[in-house]
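As structure tokens, here come the structures.
Coordinate-derived values only; no laboratory data. Computed from a predicted structure; not experimentally measured. Cβ atoms are built from the backbone, for glycine too; each structure is taken alone.
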Structure P
Amino acid sequence: MGSEWIYIVEDDESIRGMEQYALENSGFRTKGFEGGREFFAACQEELPGLVILDIMLAGEDGLSILKILRASPKTALIPVMMVTAKDTELDKVRGLDLGADDYLSKPFGVLELVSRSRALLRRAEQNRKQTDHGDSILRCQSIEMRDERRQVTVGGEVIELTYKEYELLKLLLENPGVVMSREKLLDRIWGYQFDGGTRTVDVHIKTLRQKLGEGGKYIKTVRGVGYKAEDTDLL
């Protein structure tokens, strides 16, 4: 613990200071930034292990910063916790769909902040260990995923996916032929704290199939249960 930096992007100096104080007292190293410009400049020097990102910033908003992070292979896998006073379902869904790993609403307790930060760092470390053991190419007929590049192709053509669409496809490809229930997909991709309902999974599967084009037929619906990736043309 404490070997990696936690970067905090928060334009309220008192809140930023409180977050840094709580985390540093728990053994973490932190750097605080008022906005995206300073934050990205620091990322050029050294990448953080975790980003705590406020949505409502005076300049570039947190969702825009998150989108930039997820678009770059260098920062795509850095865990991000969104922090905001806005507590509407729409804000939560937008943040999670763009690739936020967790969501904390103000006001919050510092113990919860520390606990969730520790959990995200632990999960990121586990993911790195899995990657270090051999980054494989996942295939299902014409669909090919190169996880080290965060790249998906169908018939050789690169397909642009959102963060959640990518993670959803990855989980299905990692479990070929295995039926994944909507509840399991929701828990694994969106997390236990997400309360948007299983309809979210159906909507993402629909857009994922559309983007995959002819490769979409290999994402099969198991009626009344969920979905699976199956490399057969039989429906």
Structure Q
Amino acid sequence: MKTELAALYRLQQLDSTLDRLKREFAALDPGRQEKEDYEAARASVATTTEDLHQKEMALRDNELEYQTVTAKRDEYEKKLYSGRITNPKELIAMQDEIAMLDRQRSRLEEKRRELQAALEASQAAAEQAKRVLGAARKALQARQQTYKQAAEQIAAQARALAAQRARTAREIPEALLRRYESLRPARGGVAIVALQDGDACGGCKMGLPRMLVQRVREGATIEVCTNCKRILCEAPMQET
């Protein structure tokens, strides 16, 4: 039984290491914050690009309206000085219309200056958003690469340990293995522990009766801690 308990203890060490690797894998950061930053940067690019498009359209509309007003004014002015119109009232009305069109052009020119300033600001914001997106993309890719490398390393270790575990499990009687497997979940993943400081349980650290310690050292029977109920084995078996 002593040999079987030694194998069981080695199995426990392997399982504990596998459990640790599982925790390490679960704790790996695939880039959650970097992903959020990237998505926020993408949204910002979309917003600033749309704003830039609207500003460009507004400026084009202003220019088209200005051209239309200018063409209309030039037409009135041509008629005014053509000499074909002699009616004073018509001349005054035409002069008033030209003056109104001049005022409208002035307003459009002022609006154009405002639109151009807004367009320049929008262009700067769009370029900045693109730069932020580029940086966010690089940060996300770097984090994902780090995550991938760490995950692959853990997976490789886990595969090697799993193969070693399978070999070790074959050395253990089926009944003892079933007992171990059923006990582990209820004992925080640790079903068998070695004696600590000669006469204490390596799991709960409680001192053990002298006779129990003696039986554990003899290794002829399966003994458990009187407190935590974990299987006990001799301390030297930790050197595996």
For this session: Of the structures P, Q, report the one carrying the highest value of mean count of other Cβ atoms within 10 Å over residues 9-16.
Result: Q
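So relative contact order in percent (Cα under 8 Å, 6 or more apart), computed for just one structure, reads 32; which one of P, Q is that? Spell out each step's value before the answer.
Values: P: 14; Q: 32.
Checking each candidate, the match is Q.
Tell me which of P, Q gives 12.8 when you compute mean count of other Cβ atoms within 10 Å over residues 145-152.
Values: P: 16.5; Q: 12.8.
Answer by label: Q.
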Seminar exercise, completed: From the coordinates of one of P, Q, helix-only ellipticity at 222 nm (-39500 (n - 2.57) for each DSSP H run of 4 or more, over all residues; to 500) came out at -12500; that one is structure P
Seminar exercise, completed: log10 I(q)/I(0) by the Debye sum over Cα atoms at q = 0.07 Å⁻¹ gets -0.55 when computed on, of labels P, Q, structure Q
